Structure I
Amino acid sequence: MVKLSDEMKAEYAKMKIFPFATASKDGVPNVIPIGMCFLQEDAETIWIVDNFFNKTRENLAENPKGAIYVWGPDIQGCFQIKGDIEVIDSGEEYDTMYKMVKARGEHFPAKFLVKMKITEVFECKGGPGAGDKLL
């Protein structure tokens, strides 16, 4: 799998809301804002919390791939992260995620752990290198 660089990890940590994109098996896209999107210590895995997914969960069942991008006013540059998805509803990782979410607020249902293994990272700012593969 692909591991984010130290610079990318620092920029990732500045993000508050992540756009999370999925697509159905027929290629119909869906993008939602995600506040609970945690880069793991291995820097190659992202935990995304399904609190209120609908079309996103349907898409992941049909096509277990996703993408997020890191960009904002305080971010240097912009990069898109793509990965393979595993949806988890029990076990040690799920239990850890559930406790993290409930510590933020009892009103969050923490239905599923969406575990994304990073497969590719691309440049997404405009200019000559737009769309270039970074990792």
Structure II
Amino acid sequence: MMNIVLNKDTMRIEKEQDVVPFRNRVKEYAVRIGMSLVNQTKVITAASELVRNMLKYGGGGMVLIEVVSKGRDNGIRLTFTDKGPGISDIALAMKDGYSSGKSLGIGLPGTKRLVNEFDIKSVVGEGTIVSIIKWKNG
């Protein structure tokens, strides 16, 4: 079944100061669809990790925030797009404990565990696109 987009918003993330308004916007969308506090926390945590990665490794980029619907279930899809150096080894980047930086972040595998759907595409020298979906009841 295809996801139907009910509402969307785009935010440019260029500096650290853009992170809080972005997190607030994700929370607004989560509250609007009636997502539980636990699931709000999961999607905001995942979004925070991905937006910081985009700033740190991709030099910033764009995030598309969408309310999506699949049957009776609503959710939030976030698509992070940067024009950074890309990820040469996605399988390695998806391993627990792997970090290319000196962060104690939850990383990509931790982010994947917080959401229902996770997709990453990256081309070295062109950039990275990460898309996540957190369903309201998931």
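Quick note: the coordinates plus some simple rules give every number you see, no bench work behind them. What you see is a predicted model; the values in this text were computed from it and never measured. Cβ atoms are built from the backbone, for glycine too; each structure is taken alone.
Given a computed value of 105 for volume of the Cα convex hull per residue in Å³, which structure among I, II does it belong to? So the calculation was done on II.
The value -6500 for helix-only ellipticity at 222 nm (-39500 (n - 2.57) for each DSSP H run of 4 or more, over all residues; to 500) was derived from one model only; which of I, II is it? Answer by label: I. Comparing distance in nm of label points 7 Å out along Cα→Cβ at positions 69 and 117 across structures I, II, the highest figure is found for I. Using log10 I(q)/I(0) by the Debye sum over Cα atoms at q = 0.21, 0.25 Å⁻¹, for residues 53-108 alone as the calculated read-out, with -1.02, -1.01 as its value, let me know the right label among I, II. Computing log10 I(q)/I(0) by the Debye sum over Cα atoms at q = 0.21, 0.25 Å⁻¹, for residues 53-108 alone on every structure in I, II gives -1.02, -1.01 only for I.
Each of I, II could give distance in nm of label points 7 Å out along Cα→Cβ at positions 45 and 93, but the derived value 0.5 comes from I. Figure out for me which of the structures I, II the number 3.2 belongs to, where distance in nm of label points 7 Å out along Cα→Cβ at positions 29 and 125 was derived from the coordinates. Derived from the structure labelled II.
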